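FYI, it's all coordinate maths here, none of it is from the lab. Note that the structure is predicted; figures quoted are calculated from it, not measured. Cβ atoms are built from the backbone, for glycine too; each structure is taken alone.
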Structure P
Amino acid sequence: MCRKGIFLTTQRAGTAKMPLSSFVLPIIDNGMKAETPSFEAHQFVRVRRGDAVRRLIQRDKTPLAVLFMAAVVGTLAGLVGVAFEKSVNWVQNQRIGALAQVADHWYLVWPLAFILSALLAMVGYFLVRRFAPEAGGSGIPEIEGALEELRPVRWWRVLPVKFVGGMGTLGAGMVLGREGPMVQLGGNIGRMVLDVFRMRSPEARHTLLATGAASGLSAAFNAPLAGILFIIEEMRPQFRYNLISIKAVFTGVIMSSIVFRIFNGEAAIIEVGKLSNAPVNTLWLYLVLGMLFGCFGPLFNFLVLRTQDLFQRIHGGNIKKWVLIGGLIGGLCGLLGLMQPSAVGGGFNLIPIAAAGNFSVGLLLFIFIARVVTTLICFSSGAPGGIFAPMLALGTLLGTAFGMAAIPLFPAYHLDAGTFAIAGMGALLAASVRAPLTGIVLVLEMTDNYQLILPMIITCLGATLLAQFLGGKPLYSTILQRTLAKQEAEQAAKAQQAPRENT
């Protein structure tokens, strides 16, 4: 009999006629068997897939959990930041509205201005001193100390005290900013989320604390990149840089910025308009301006520390004296707000007016000196509030005055005083806090004038180098060292007192 597949189209005589399918199907069947994997190959692939799934299931989920919690921290920090801003504005508007109703009666408006601001300030001082002393001041040194595990993070106390106390002091019109409280609130939110999810990893604790701080700054200024740089640059001795921590910081900052923009829009937080770029032949003037701030920055830090010592000697830790002094400071700020509104408040409303050149050089310098005094008194007294915004306002005033004074001296340059205002805004921050990158990026993000990056770099670099040459120390690091020294002294005093009580 003939083999299948050899004679498909021809047949020998006498051979029975057979259907074509009887020849073709075996050929197809043999071909499929040659191309189909064996049973053993199927089993091998199935085992490999099972191993891959098991490895994926057994893999450490800590990085993913940290990133998820970072997103939660960023979202909460953004919501708290928006709520804090709107609450402070509401208190300020209520106070100003009450004064406007009696504005025609001078014998009512002056006492009322003092009383309202004094009462609001006393609320903030009392809450801090009575329930959470670590909530006083900026709060940024506290977060730096917590990152080094040298300061406690009692979020159940700090969150309500800092929020409500900040509403009181900032709502009273004191010369304070909301960025410091937001950094501390954000860091405490990070610790709160960690405790809620019961994460015990030291790395996760450190990472979420830093994530909350960065998210808080981003929510305060609508400056996500500045929030990231602030953690990397200002908190570089404390921040443990690794792949997971930086991803977590990025995630938190993204979420807080999204929340901020949902409620407040995407416009620049400080509207100064698009300023002209600085010609190359004028850049040396920005270096001179930076050197001016390099001299003033260490002096400003010195005055802050000495004023803190002065207040410590005055109240001596007595809560009644502390609250009364705070009320007096708040009341005086309320009166000053009637006489010269630009001398009080955080300064965000002042910056666009000053940068536009609406004040003379003499008036700019007068407001500058007045705000230096009020900033020193308000911040150094221990009120819950930051110093970022007041320093930005001081830098704007001095930078604008420098630019306006230079215009008649160099008429061929066709200078714009507004560019010096923007450059000066970040220069004092760079010289005082010693964070030039943060100062540069923060100002550019807040004003949306990225074309001024070169004069900004020159000014901040000059300010930082000269401040360092003169021996100036970063403000927040110095405050942290003083706080730790005070903490050690208190612990030593308690240790000495304990044996006496036992005897």
Structure Q
Amino acid sequence: MTPAIVVWFKRDLRVVDHEPLDRAVREGKVLPLYIVEPEYWSKDYTSGRQWSFLKDSLISLDRELTALGQPLWTVIGDVEKVLDHLYKEFRFCRIVSHQETGPGWTYERDLKVKRWSEDHGVVWDEYRQHGVVRGLQERRGWASQWGELMGLPQFSVPKKILGVGSPPIVASDVLQRFSCSNEISMSSQEGGRSNALSLLDSFLDRRCETYRSGMSSPSTGEIVCSRISTHLSVGTLSLREVWQRTLDRRQILKKQTANSVALRSLKSFQSRLHWHCHFIQKLESEPRLEFEELHRGFIGLRQGEPDLEIERLDRFCRGALGWPFVDACLRCLAATGWLNFRMRAMLVSIASYHLWVDWQKTGIQMARWFTDFEAGIHWSQIQMQSGNTGINANRIYSPIKQSEDQDPQGIFIKRWVPELESVPIEWIHQPWRMPPRLQQKIGCRIGLDYPEPIGDPTQLAREARSRLKSWIESHDMKPEAKRVLKAHGSRLRQVRPRYGKKASLSQMALDLE
């Protein structure tokens, strides 16, 4: 009898466009496996809301697999011990999975699986599920291979799976036994394939029409952004599936001249799909960027006063900086697990420049908050918005300007900072400027009912620019910048950093959220 083939599900929780599953089904008996790894969920970048979304998606995957004839085997434990146990029972000789680009912990785990496989004479085959290329030394030709991969036919859903039989405990019961120790309030977003398709359908059919005009504001972005980023992060949707669905929709809209706005929006959305893999590729090619500045010349830049950093980070985490729009964004993210891209970038920029907090500390906190945490995108963006790349313009956002531009009536502010509900519109962006009598009258006393601002944002930005300029002038940055550009540059028009000058905010945004 032909031994079973283990299909190891990781961040690819679907049966659609799934090459490992397709290959296994064609070759023999299948053991579909997901391993819940407690050690991973003890890491400081994980949270209960991420686990909740993943649990929904695993239950959905189990239903899909069961309908095809073979339920999902879900096991809690260390991956080597789980494989040992299953090997004794099934004597499988092959494992198939998608490649994964995750935090350093997942890389070390994969090395253990590789050693285990070699020790047991088991072949472990990994397949690409999107445009990230392993072993890539430079970006020349990367964009064209990405386009070719997205244009290939999707792998079809198996008609039937010849499997090893039902697991001793059904997936839903196994999942109920586990909880993530890093509890953060649950996200309002639910996982699972049906929810993923519902979001994608509504975006392509209706919501995309105002995508370009509404994605920069946290209020409108909540509605007009696709909101599929979390589904891409756990793989309930494949990137190729989304790309091809978007292409099909654009073809339909091209025949409807009245929908030119939607056409332009979908073109913008497609560019974000491309950048999704671009940023993950950075972590794949240089895993150290999770732990160390991408441009080594910036190592040590933010070594400052520990006590001051602790205080500032604490106020950042509590959404109590005294800058209403920033506090509203922080509280929204902490409560819901989602924020549109521009505001995510603003928060990182403010933490790194105005507050001068170490980027890793900010990155860990925000990773916990994000339901859609994707290590490659996350750490690449944290580094970029903190000015650590050496090849991108330094973007020091003005919290006041962003407030006035993105929430002119203060609606978003008052939704998330109820202490300011009674503040008149003319004072909502800078309530500390209100006359004391007015503060007393409306019941919003700055320093009592709402915190004093942590500092003058203009002055803090000026100090950050000065520090950055002094650092650049005292270090030879060019050789390392050339290395970073060769390894990670997009090969599109590069915006050179102009230190000490006000950078444009018309940046490439990753609004898959």
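State the single structure among P, Q that was used to calculate FRET efficiency 1/(1 + (r/R0)^6) of positions 103 and 463 (r between Cβ atoms, R0 = 41 Å, to 0.05), giving 0.80.
Answer for the origin of the read-out: Q.
Upon calculation of Cα Rg over 2.2 N^0.38 Å, for residues 71-278 alone from the atomic coordinates, which of the structures P, Q produces 1.23?
Clearly, the read-out refers to Q.
For structures P, Q, calculate distance in nm of label points 7 Å out along Cα→Cβ at positions 287 and 319 and state which one comes out highest.
Biggest value here belongs to P.
Out of P, Q, which one gives 1.09 for Cα Rg over 2.2 N^0.38 Å, for residues 351-486 alone as computed from the coordinates?
P
Please compute Rg/Rh (Cα atoms, Kirkwood Rh) for structures P, Q and give me the label with the greatest value. Mind dumping the intermediate values first?
Working: P: 1.28; Q: 0.99.
Once Rg/Rh (Cα atoms, Kirkwood Rh) is worked out for each structure, P has the highest.
From P, Q, which structure was helix-only ellipticity at 222 nm (-39500 (n - 2.57) for each DSSP H run of 4 or more, over all residues; to 500) = -25500 calculated on?
Computing helix-only ellipticity at 222 nm (-39500 (n - 2.57) for each DSSP H run of 4 or more, over all residues; to 500) on every structure in P, Q gives -25500 only for P.
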